[in-house]
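Just below sit the structures, each encoded as structure tokens.
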Structure 1
Amino acid sequence: MPDRDPFAPVVLTAADGARAEVLPYGAHVTSWRPAPATPGGDAERLYLSARAERRAGAAVRGGVPVCWPQFADQGPLPKHGLVRTRAWALVDDGQAADGAGYATFALTDDAATRALWPHAFRLALTVRVAAGWLEVALAVENPGPAPFAFTGALHTYLGVGDVAAAQVRGLEGAAYRDKTRDKAAGGATMPAAHTPLTPAGEVDRVYAGEGAPVEVDDPVLGRRTRLSQAGWSDVVVWTPGEAAGQAIGDVAPGDWRRWLCVEAASAAAAVTVPAGGRWTGGQRLDAA
């Protein structure tokens, strides 16, 4: 267990004034403010609930949770896996030669994780921020004697003015699994829509094999965010809609409208890491 308070944020500051904050608890990015000279200025770009819990065993609502080694409820583990509710160790932080602020956090298996998931692992999460961009990268190492498989995501909560007015571009022409349909079967495969997604109502979609950049247009706040990824195989788009959103206990009434999750994920099929192997996956957000 790290000596530092896992709920005291590590502040990353770039030479140009861009900032991010990361909790050691979950290696959880909770804030991203681009440099003041960026289009849109240094306004907060992520959503973090004012009611987010900060206690051991509870997930923090908002920011960028790390979901691993299980995405959502796709398996026997707790929802979204084991690592978002554990304290990670701060390995390194500071300002890189290119002026970017950075921090790296690490987590390894222990008796508690092995009681639920019987594999040795080493994880490292590196966050970098500068200018108008934020990068989050997860590295997974398997030091054990046998391969293991995982699903997961960087569960990014983008702050928006009103989710019903936002548009998601870049997924036109892609079929998807709609998890709001036929829930007992884990969702229904739907044909491509060929138009930008306007996420009015409940949306819970997995776009398998779609690693192309996605752009979220937020006309209420007058800004756009471009999301690109590497390593992860899928894109997940989620907003709970009014009925489910109002029932979320750690979110203020109506606040469900203020976020849209666009996630770099490997959810449609598991990633296998061989014994002694390593996998990396990252997501980059660019403010516009």
Structure 2
Amino acid sequence: MLAEIDDQRPTAWEMHGDAVRIFFVSADARQGAASHLTSLDAGLTCTPVDVSDEAWAERSQISLGPVQAGRIVVTPPWRRDDAARMVTPAGDPPVVLLIQPSMGFGTGHHATTRLCLNLMQRRRLAGARVLDVGTGSGVLALAARQLGAHEVEAIDHDADALHSAAENLALNGAGDVVRLRLVGLDAGANALAALGRFDLVVANLTGAALQRFAAALVARVAPPGALIVSGFEADEEPGVRQSFEPAFGVFGDRLEEAGWVALALTIPTPSTAR
């Protein structure tokens, strides 16, 4: 279902009793998704529900706490002290990222964010140039900076998400390294090419989006750079792998949590390509 409505850009989803509640940034996007789904299955019931942004934020702020992924801890600002007291698996103080809960995806509470954070920590990012695609809250861009990247481009098609990311950059004092840009993968080859190429590209999107934009993502990686992809479940993995096989052939690290998957892919140099 999520793959079918990817063009309407759903922002989040949750199980709601025996149904699924899917969130959109506008009523038009919501109606477009409902119309498309009911055209595929006349027995499907789609009921519009308006949700107050303020009430959502208040509920989130009450319930969210620090989340750990390796040596990185993602926390709302009011739990900063709790996060600082946590320890890494090696017993060291954690790398703390402050994220203000908002409509920008990426508080660390979703498995795909943690999977990406763990895979990023397996790579040497000191001095690297990194692209965060669909940055949302900016959490992965901030993590890249903390892991040593000297330049991070963070792009998103959603202006509201970039507003949230800007707030989080300020909270973490990261404006010296991370640059935010209102650019989507469907912006066109020239807009994406203007970003240049990167040592690491991170794309925590959806399975459908990864398959649709595989070539565009690969084109942003400078060999022998790497691409980390997540946002899809295990049953979508074969389709995602097939989309990237022409460029990568051999896949690297794979992590899975609660049915969600993340893959790290490395583009071979001419001397190692087969």
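We did not get these values from a lab; they are worked out from the coordinates using the rules stated. All values reported here derive from a predicted model rather than from experimental measurement. Cβ atoms are built from the backbone, for glycine too; each structure is taken alone.
To which of 1, 2 does the computed value 0.60 (FRET efficiency 1/(1 + (r/R0)^6) of positions 11 and 243 (r between Cβ atoms, R0 = 25 Å, to 0.05)) belong? Computed on structure 2.
Of the structures labelled 1, 2, one was used to calculate distance in nm of label points 7 Å out along Cα→Cβ at positions 131 and 147, giving 3.9. Name it. It must be structure 1, since only it matches. Structures compared: 1, 2; top value of relative contact order in percent (Cα under 8 Å, 6 or more apart), i.e. the largest, recorded for 1. With helix-only ellipticity at 222 nm (-39500 (n - 2.57) for each DSSP H run of 4 or more, over all residues; to 500) derived from the coordinates and found to be -9500, which of 1, 2 does the value describe? Of the options listed, only 2 reproduces it. When distance in nm of label points 7 Å out along Cα→Cβ at positions 75 and 99 is compared over structures 1, 2, which one is greatest? Largest calculated value belongs to 1.
Computing P(r) over Cα pairs in 10 Å bins from 0, in percent, for residues 155-234 alone gives 16, 45, 35, 4 for which of 1, 2? Answer for the origin of the read-out: 2.
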